[in-house]
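The next part holds the structures, each set out as structure tokens.
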Structure 1
Amino acid sequence: VDPPTAQVAGETVPDPTERLVGAWVVEEALRRISEHHRVAIVETHLRERPHDEVAAELGVPVGTLRSRVFYGLKALRTAMDEMGVDR
């Protein structure tokens, strides 16, 4: 059975419970990866901050930050797989 959804202006909107569970899953997966990777992902993807700004704040080259994001996302996918999350 598919989770309940609603139609809003022609778009399907997921059930609020589904969004809450999804947010919890991401939060839990983020806890399972290294702090360097977690900070890089949170700042660039969740907070949508520019790479150059985040790199300067962390005191690392932009290339290092990009590497942390890349490998962090890889680690995040692995953590979610280990949690049994379907993507």
Structure 2
Amino acid sequence: ITVAQFLSGKTITEICTHRNLSQTVVESHLLNALKLKQLSAKMVLADNKLEEIIRELRSNDYNINKVKIIFGDKYSFFDIRVAAAHI
């Protein structure tokens, strides 16, 4: 249901509200869909964001926590995990 709603154009926030789920749960559904190839990272993140995050992941031994510290509030853990799933 989460993936279908996302594919129909709903934002993560809208899905949370509609399904009465936390943002973390919705994000985990989307990450799982990425792993199952039901979604691609490019459907979730803009190309420039994806490329920037991937560059940092590769430069930092794919350490998500380290990359999050580097980016601070610029990108969320979800964004970084999406990029990591793409690699």
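If you work out mean count of other Cβ atoms within 10 Å over residues 24-31 for 1, 2, which one comes out largest? Top value of mean count of other Cβ atoms within 10 Å over residues 24-31, among 1, 2, belongs to structure 2.
Looking at Rg/Rh (Cα atoms, Kirkwood Rh) for structures 1, 2, the greatest value goes to 1.
Looking at FRET efficiency 1/(1 + (r/R0)^6) of positions 16 and 48 (r between Cβ atoms, R0 = 25 Å, to 0.05) for structures 1, 2, the greatest value goes to 1.
Values quoted throughout were computed directly from the atomic coordinates according to the rules given, and no laboratory measurement underlies them. Bear in mind the structure is a predicted one, so any value in this text is a computation, not a measurement. Cβ atoms are built from the backbone, for glycine too; each structure is taken alone.
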